[in-house]
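The data blocks that follow each hold one structure.
We did not get these values from a lab; they are worked out from the coordinates using the rules stated. Not measured: the values here are computed from a predicted model. Cβ atoms are built from the backbone, for glycine too; each structure is taken alone.
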Structure 1
Amino acid sequence: MGAVSEAADSLTVGMVPLLPLLVMGGVLALCAYPFVAPDAQRVLDAAGAP
């Protein structure tokens, strides 16, 4: 990011290469939700949470 930002003289342009990583992280989190949600619910139930 630093090299791109310095070459373009813009922090915004330097952050553009991070967008695909952000999208992939979001997709990964959405794919993991069905597997994590039941475990989280069991923990909440065991803790007596409403």
Structure 2
Amino acid sequence: MKEALEIYSQKIPKEKLRNEMTKAVEDPMFMEDLEESMKTFESSDDEIA
């Protein structure tokens, strides 16, 4: 998940990314999805680290 965000953030202008992330953290559904995704990939992230 972290790697995907890093790649995405390199492809778009920093100001646009900042604005989009500011909006996203205010969206309860986005935050739920993010937390669920992070939990899903937590074990595979641990394996890589």
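One of 1, 2 was used to compute FRET efficiency 1/(1 + (r/R0)^6) of positions 3 and 35 (r between Cβ atoms, R0 = 30 Å, to 0.05), and the answer was 0.95. Which one was it?
2
When you work out FRET efficiency 1/(1 + (r/R0)^6) of positions 11 and 27 (r between Cβ atoms, R0 = 25 Å, to 0.05) for each of the structures 1, 2, which one comes out largest?
Structure 2 comes out on top.
Supply the structure label, taken from 1, 2, corresponding to helix-only ellipticity at 222 nm (-39500 (n - 2.57) for each DSSP H run of 4 or more, over all residues; to 500) with the calculated value -26500.
1
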